[in-house]
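There are structures below to look over.
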Structure P
């Protein structure tokens, strides 16, 4: 793959970054550690949950822009569909069955389920199958195609695409409407894809211009820390105006910080191993966590921090085991991941 001019990122470093990010995603979905509990009901979010949700998943979307800036190539659509939409279909089916059989939710009809799957809206997904985490897959699919189309287009078309994304941000930052509302009935999570396009392009622009040395590493990390403190101020004092802007700048700052420390991260075999299985871990971990949460709530109400730490470790361990089995057993790999899950 063509590398961006002023930086290269090895496969080991990329996997380590994904490994760290998937740990943060699993932590963010651990409501025992990230929510306020009143007996067996969660009643609010702790700050570190809000902080994680400004960047942890979104950083995954930035990596493809760092790998290459190539135009669309023949076969990309099929490659992206097999890698992302195929798992999306079967994980939606699994979520629907678990929602009815385990959580006791009523089936809302085939038509509503079809709408939820086609639109990929987190709101429709949770309403019809009890889980909203699969939105990531159609969003990544649409963003990858949008990236290819962007780099295949003339300059004026690029400006139009970027303008669509920036217009969405202007609407949301002005507190007129939420992204989730904008994207409820737009197919294949195109709104999240357009939302992320300006963030990704800004990141690429900065990546090509930043220095990668000791001083730059410290400055980049400091900017990320200062933005995190500013976010805490906004949350602590209930400042709503402009708060959505953090969802634009925090992924950029977090990702640039990860890039600055990529060589150190690449030394971790554990992070690299987790990164190789990040897609599978993402698909399994929410289901695993919710199963463990049911067990914990049966014994402890409210759950304790110790419960949360044990559940976090078990969620990662069980998800990794599932990922390892489904990518190592040929029949399961071919059935679940036609592209080998890579």
Structure Q
């Protein structure tokens, strides 16, 4: 039996597609939108008017004159309404930011977290989200993105494993947050969020990211798309020396064994940092051969001490021709989570509901 798409569904899809087009390519004129979408002039006008009426986009005069001498109008995102919240759950604490549809960060905040038990951590997280949302109770908060450490099954909204929190197993975090606040929620692995933040500022399409701190996290993007999957990219347990030190996984010579030996904060080991260059360069060279990235991004707590291993590491990977860059990740995980939430909100756009704010989440 043939399946038919109703007018409401088609209208929602057209609104979502046009909003994403303006977000990624704007500002655009109506003629440019007509050419890009294949919609008729009347169809473009109908969708544009709905998006303007709902406060998602705004129209202004362009900075350049048209062919006839008239100054054409362009459509761009409205940065004054419709926001997303990004939260990073890290063993150093909780952090959050609110971004508009343009990706501009409007506010940031932080709070301590209790990792002693799942109930304690969930309580901290929910209270933190509530307090942050209350500051924007008169605005349209569309969605929430949460960056998690450990193992994440984003497709099913599960925080599968969080080693820092005893007893944390297969927590349906997406469902719990959505039930509490009534907002569309997306759960993602923190390296994926960091990479998403990087991609938002870069024209690179093929990128591999390594996060180095207490362990090793990895994310990869090919042709501008992040490759998602629970348990993928276990770079932490890439064996760089079969005769190397024993890793907590039971194998010898894993990259993580060398990274964990470096410690963090007050427990940092300069001796271990000095020996990290060899194992790290072996891992990076392997990843470069596998993925052929334009750029290799290194981030994480250990990059604060890169002067202790950077020169021999850089010398070892220099001939690959791949750009090796470092990023400060103090805000990249929460920002990346917020940007993922923006994309999710656009996909799920419902124009008829835009008159509501998130005040009902606190009733």
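Every number in this text was worked out from the coordinates using simple rules, so none of it is lab data. Please read all numbers here as calculations on a predicted model, not as lab measurements. Cβ atoms are built from the backbone, for glycine too; each structure is taken alone.
Here are the numbers:
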item: Rg/Rh (Cα atoms, Kirkwood Rh) from the coordinates reads 0.95; which among P, Q; result: P
item: Value 4.8, calculated as distance in nm of label points 7 Å out along Cα→Cβ at positions 44 and 164, assigned to which of P, Q; result: Q
item: Given -22000 for helix-only ellipticity at 222 nm (-39500 (n - 2.57) for each DSSP H run of 4 or more, over all residues; to 500), calculated: source structure among P, Q; result: P
item: When relative contact order in percent (Cα under 8 Å, 6 or more apart) is computed for each of P, Q, the largest belongs to; result: P
item: Parent structure of the calculated result 13.1, given that mean count of other Cβ atoms within 10 Å over residues 156-163 is the read-out and P, Q the choices; result: P
